[in-house]
Structure P
Amino acid sequence: MLSPTRSLLTVGVNFLTARAERRLQDGRDAVPAQERTLASLCARLAATAYGRIHGIESGMTYADFQARVPLQTYEGLLPFIDRMKTGEADVLWPGRCSFYAVSSGTTAGRTKYLPITDGMLAHFRKAGLDSLLYYTARVGHAGVFRGKHLFLGGSTTLSRLEECKAVPAFAGDLSGITALNLPGWVEKHLYEPGQDIAQIADWPAKIQAIAERTWNRDITLLAGIPSWVLILAEAVKARAAAGSGREFANLQEVWPNLECLIHGGVPVGPFVEELRAHIGPTIHFHEVYPASEGFIATQDAAASLGLRLMTDAGLFFEFLPFKDYQPGNLPHLGRQTVPLAGVRAGVDYVLVLSTPAGLTRYVIGDVVRFVSTDIPRIVYVGRTALQLSAFGEHVIEKELTDALIAVCQRHDWTIVNFHVAPLFSDSSIGQRRGRHQWWIELKPNTVETPTGPVLAIELDAELKRLNDDYEAKRNGGGLEPPDVKLVMPGVFEHWLRNKGKWGGQNKMPRCRSDREIADGLAQTARFHDEA
């Protein structure tokens, strides 16, 4: 029987779910919501040093905003962020900033310090709740709020910024910062694994502590990166077996009311079948599109329809056609962007954000494609820096992922991790033209043994089907067939550990147009072969 407080919470969520369901039936408010968001941001930005430099005014039109304010990368905003980190007020956003999310953007990238202002915390709270309401509206009930929500987030232990003398300021993982700033009712009635365990930075230790605490609790929702969710599932099943004296096939047998898995940040396709086997056959998948710079989109319908852009949660979105993207010429591309009202379905866009942290017209490095515009839904295509075009083939991350998933599904192989890089021509070994080199780790002990040559032939055929430029290069002789390296278990984990990126929300870059990662994997693979 539910407690009075839990019953009241459920009644409130049922009301909000009904309201969300009405809002989600059409997308007519999306463009007006974006217009209101821009007006609200400009009113605040006008009072900042950055706003004064670029002529941002309260009530300015989008055309003026587009003409006056340049597109920016992190490097362009870094001098202003450094001023904020010393405690200076009113630099990118009114007031001082006490929290900074540490992000590398990609596993191989440099460390970034992204300001998390009070306005950003409000954005994350609203977007997080709206995403859950989109889920309850989609499944038709609010049962997920009857139990606990287990989040596999980063550590809540933050580091003091020594350069900030005016006020205390701290840096750390975004999920840790948001966990420290949860609404009281969420922390008390929903949030797991509790603040003590949330502080743990060592991921294997954290997983074991979570299993110990939660195996006999009523968990209805689980959120995390798929690879770590699978590791947690094994730990929880083992702890439940030790505590009850019986075996459990999946997490739904341990937690009978578990109904929802929230995932995002990496494609879930390679993990779907294994997740269902280890979590439970009736689990609902709910995809989100989070970034350190903001909560961008969330699932509101069938996964095949894309993710709904969160147009009324405080972020202003602009879209630069990917065909016009020139990373070295961003200051001159500001007029090439379009707001939500100007996008077209099927076109790839570089995502540009303006946020209540003062990151204004910030190019976050993501490429998206609209599936529909009447209801604004997008799919993530890849990173601007993570495309494979060393030979002019213009293959994007999504195409590589889709190709590998298709091949592995045909053979019932399970993907652990992969990376694709160019292998350049080398006359000393008789290689006259370049080719793609795939580094792939698959789950062992399959019925049909995978081999590199079989994978190479089928991956080549899939990419020809998915990408016209690749097909033209292959058919015209500009590219040799791909080379596939199947690595031993643990190679990718070892590489990530060496980079200090094992655990949490860290992601493996799927491709690069250079060999920085591939050469590191080659060194790691040799180490494993010799061990």
Structure Q
Amino acid sequence: MSDAPQRLDMAMRRAQQARRQFAVTPIDAAEAHVPVVIVGAGPVGLALATDLRAQGVRCVVLEKHDGLSQGSRAICWAKRTLEICDRLGVAQPMVEKGITWNTGRVLLGENPLYSFDLLPVRAQKFPAFINLQQYYTEEYLIDALAQDSPLRWQHRVDALSVQHDGVHLTVNTPGGNYRLHCDWLVAADGSRSTVRQAMGLNFEGRSFEDNFLIADVRMKAPFPAERRFWFKAPFNEGRTALMHQQPDDVWRLDFQLGWDIDREAAIREENVTRRIRAMLGPDIDFEYEWVSLYTFQCRRMARFVHDRVIFAGDAAHLVSPFGARGANGGIQDADNLGWKLARVLRGLASSALLESYNDERTHAADENILNSTRATEFMTPKTPVERAFGEAVLDLAASQPFARAFVNSGRLSVPCRQRRSALTTPDSAPFAGALAPGDVCLDAPVLGPRGERWLLEQLGGQFAALYFVGDGAPDPVAVQASLPAELALLPVSHAPQAACTQDVEGLLTERYDAAPGSLYLVRPDQHLAGRWRAPDAAALRAALARATP
């Protein structure tokens, strides 16, 4: 009998043992009450904890496991996620360790079909994507929390009760159980959320009848650092396949298998090796790092806010891995929630502000699910009409550029626009360009008063007014005096000027269509809350009140 399954199992155990592990947090170190409890120490829970602590909000993170995630799991981190992580202080090690890429390549069989550029707007601090194993992202966030860490390892929520004064938890540890009370509970504990199950809540949506084999292998390979996607891959029985490079000479290989398969046979090493060898050829040696078989769902909870319990990340919504929307969408959940939760706890806003988290992030989830569903239906057509459409598009795409817009190998993650949000004030004057209220700020090179080199570096975790000075525009000092005290003015000029950010290349003015006097109200999560052609204190106060009910 072959020992191949045992060899594969040993490789996966080595990968598990190599991950960073932590001792159980003693019960006697546990407080009886904290303002916020976060369940789950994945990237979403850790990002939220980092953000809350930076804003002076005490929280604890309960994690039932003893260390970092197993396998590489999420690997593609989008530009918007890197911008968020930059504010949290962890983007630099992510980029230094990660594999940078901006190009995606689509192949039909053995022939290149076309390539695409994911960063059409140049001169930004971060690339379109980096590839980095999820456990590295978790490690950098944990290191950022190292001082007086709020993490409690091997602490599992066994029961919870939502009452008028907050949420009461029963937490299980190897050393026994204890009770914990919080004002707000955030469930970031993944697709099998124990919090969601304890509350009897479920997902709405659909599952897809297809199986995919994921294999992370370690190898020295002469392939470029780009996303390569095959339709009708000759090495995968005419089905789709995907290849991505990761750090440490690890590569993500993904194979579509179909629905009616022997799942146990599919992950036997001899069968996995056969597929990988067909993709790579006979001359490249490789070792297994991680192997998994998965199906996927495009589903979400009906609501993300349930009284004093809030859901984020995979606990709230699920999408296919094609498009890199899972972890990136979860980090954006944390970015949206952190400042709102902090303002509520500091008494600067009512709990009605948290309803906007539900509205904005369910809208974002719907957008991600729509794009993910379309990609999945294109890759795994189930009806004759879907098959005929896909065949026609692929046949035309090689020679007809217009058809390439219809090829869907997974529309890659972009930040959600909140143009219809109740927090967004619509334009009262015309502006040119693609940027509009509700969108995320677009970065540009600048020279700040303290040496900052990028616009987004100057936008912290508070509301800010981006003001373009120039001939005929009111003096920035007078504008600042008319603003609410909590609103920081960020004046921008073309020429060097004291206390002003200099638009050194003119790109900031161009991207924001900013004539002298233009003023942009920016939310703490760097979404645009409103904009005006001239400072208007009354309009600005109304927009600020709208954004912080």
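Bear in mind these aren't lab numbers, they're just calculated from the coordinates by the rules spelled out. Everything quoted here is computed from the prediction, not taken from an experiment. Cβ atoms are built from the backbone, for glycine too; each structure is taken alone.
For mean count of other Cβ atoms within 10 Å over residues 289-296, find whichever of P, Q sits highest and give me its label.
Working: P: 22.8; Q: 17.9.
Answer by largest value of mean count of other Cβ atoms within 10 Å over residues 289-296: P.
Between structures P, Q, where is mean count of other Cβ atoms within 10 Å over residues 41-48 highest? Walk me through the numbers before you get to the answer.
Numbers: P: 19.5; Q: 29.6.
If we compare mean count of other Cβ atoms within 10 Å over residues 41-48 over P, Q, the biggest value is for Q.
From P, Q, which structure was helix-only ellipticity at 222 nm (-39500 (n - 2.57) for each DSSP H run of 4 or more, over all residues; to 500) = -9000 calculated on? Intermediate results must be reported in sequence, preceding the final value.
Values: P: -11500; Q: -9000.
Answer by label: Q.
Comparing structures P, Q by distance in nm of label points 7 Å out along Cα→Cβ at positions 265 and 521, which one has the largest value?
Structure Q gives the largest value of distance in nm of label points 7 Å out along Cα→Cβ at positions 265 and 521 among P, Q.
Where is percent of Cα pairs over 46 Å apart largest, in which of P, Q?
Once percent of Cα pairs over 46 Å apart is tallied for P, Q, the winner is Q.
Using mean projected area of the Cα convex hull in nm², for residues 169-224 alone, single out the structure from P, Q with the greatest value. Walk me through the intermediate numbers first.
Numbers: P: 4.4; Q: 9.1.
Comparing P, Q by mean projected area of the Cα convex hull in nm², for residues 169-224 alone, the maximum is at Q.
Using the calculated result 10.5 for mean projected area of the Cα convex hull in nm², for residues 153-304 alone, pick out the matching structure from P, Q. Walk me through the intermediate numbers first.
Working: P: 10.5; Q: 13.0.
Of the options listed, only P reproduces it.
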